[in-house]
Structure 1
Amino acid sequence: MENEEFVRVPKERIGILIGKKGETRDQVESELRVQLDIDSEASTVGIYERSDTDDPLAVWKGRDMVRAIARGFSPEKAMRLKEDGTIVEIIDISDIVGHSKNSIRRIRGRLIGKEGKTRRVIETLTGAHMSVYGKTVSLLGTFEEVYDAKKAVDMLLEGKPHSGVYRYLEKVHKERKERAIIDSVSFTTDNTV
């Protein structure tokens, strides 16, 4: 086996990675044609290429799926990572605010918002999924979705007001919708000529 990756997984997320009767592990292994070696005691997962692996990125996709589940995403959301062009971005909050539990708790609150409003707005207006888990905030989606969501998260981490972040998100959402309309009109025009 020439292609392999290793990921540390919090102990409380190992069961979710394995799934009921091993179904999550089995799904990752069968869809990507990789082997997962889960060590519950050491909280590590090895992702290995198999002889029938035909996607050169399969091990990396498996690594990203494991990382996404480890950082709080459901297995269903993590499965999006098998699609080309879908990524997960993990931001360590403590790199920005330090290791003070109070600072991390405060920033987590800013990112989630009252009753989850901020997270919902970010997810709705960018299309990216967001997970705030431990000392990290993670974003999962296409490159464009994650880019826009990360910009919003960075603004919140810098202490920008929520209203400014929401305005930014509304602006990029509107621009993306306008581009989609233009693209669909051009596609229709190109195909009717």
Structure 2
Amino acid sequence: MAPAYVARGGLSARPGAWVGAGWRLVKADMGNYVLLALVFIALNAMVPVILQGPLMAGFQIYCLKRLLGRQTDFGDLFKGFNFFVPALVASLVITIFTFAGSLLCIIPGLVVAAMYKFTYLFIVDKRLDFWPAMQASHNVVRNDYFGFTMFLILMALVNILGALCCIVGILVSIPVTFAAITVAYQELVGFDPQTVDRV
């Protein structure tokens, strides 16, 4: 069994900087990101729950390859299916935990959702199973619960704004949130040098 991931101390969230960097990443490749978002939404609508986790992992794979300056293609969205089981189970468990937190009050639900935002990147980058990946994400976020919850809320506001822009805007806002999470992960954790070549 791999040792548990231990985040370095003193980490703090930078919501505005990460969302700004996510927007710049998306703006430089707008057409492809919009297409990815359209397919992501359509597939999640056709097969809810089951495909969500693997598709989220695939979207993060596309973002990390763009962030690291590597060649990308539309098929990257489906490379998350290489991590189908851990991504699916992570999605289900995170949904249950977030729902349970929301029953206590909205704020605990938000904190729980923020705790696990890096789970899919840990699955893809560090090759962790769903539970170690969730723990690793929590180990990062526990350094600054408030800041990372604000990061989650800012991303939610970006998506709400996107939905208000005749719905079409969500095809841009969804990629921005994925890109922002990827930027944050790179800054806080760093990618394994082998990851881009093996996904």
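Values in this text are rule-based calculations from the coordinates and carry no lab data. A quick note: this is a predicted structure, and the numbers were derived from the prediction, not measured. Cβ atoms are built from the backbone, for glycine too; each structure is taken alone.
Which one of 1, 2 has P(r) over Cα pairs in 10 Å bins from 0, in percent, as calculated from the coordinates, equal to 9, 31, 29, 21, 9, 1, 0?
Numbers: 1: 9, 31, 29, 21, 9, 1, 0; 2: 9, 37, 42, 11, 0.
The structure behind it is 1.
If distance in nm of label points 7 Å out along Cα→Cβ at positions 29 and 141 computes to 2.5, which of 1, 2 did it come from?
Details: 1: 3.4; 2: 2.5.
Derived from 2, not from the others.
To test your reading of the models, identify which of 1, 2 gives 13.5 for mean count of other Cβ atoms within 10 Å over residues 109-116 when calculated.
Numbers: 1: 13.5; 2: 21.4.
Label of the originating structure: 1.
If mean count of other Cβ atoms within 10 Å over residues 125-132 is calculated from each of 1, 2, which structure is the one that comes out at 19.0? Walk me through the numbers on the way to the answer.
Details: 1: 22.4; 2: 19.0.
It was calculated from structure 2.
Please state which of the structures 1, 2 yields -17000 when helix-only ellipticity at 222 nm (-39500 (n - 2.57) for each DSSP H run of 4 or more, over all residues; to 500) is computed from it. Display every interim value, and only then the final one.
Working: 1: -17000; 2: -22500.
Checking each candidate, the match is 1.
Can you spot which of 1, 2 the value -0.62, -0.83, -1.12 was calculated from, given it is log10 I(q)/I(0) by the Debye sum over Cα atoms at q = 0.14, 0.17, 0.22 Å⁻¹, for residues 45-132 alone? Walk me through the intermediate numbers first.
Details: 1: -0.62, -0.83, -1.12; 2: -0.51, -0.71, -1.02.
Working through the options, I get structure 1.
Looking at distance in nm of label points 7 Å out along Cα→Cβ at positions 101 and 117, point out which structure of 1, 2 has the largest value. Present the calculation step by step, with values, prior to reporting the outcome.
Working: 1: 2.8; 2: 1.1.
Going through 1, 2 one by one, distance in nm of label points 7 Å out along Cα→Cβ at positions 101 and 117 peaks for structure 1.
Determine which structure produced the value 2.1 for distance in nm of label points 7 Å out along Cα→Cβ at positions 53 and 77, calculated from the coordinates; the candidates are 1, 2. Before the final figure, lay out each step's value.
Values: 1: 2.6; 2: 2.1.
Label of the originating structure: 2.
34 is what came out when relative contact order in percent (Cα under 8 Å, 6 or more apart) was calculated for one structure; which of 1, 2 is it?
Numbers: 1: 16; 2: 34.
Attributed to the structure labelled 2.
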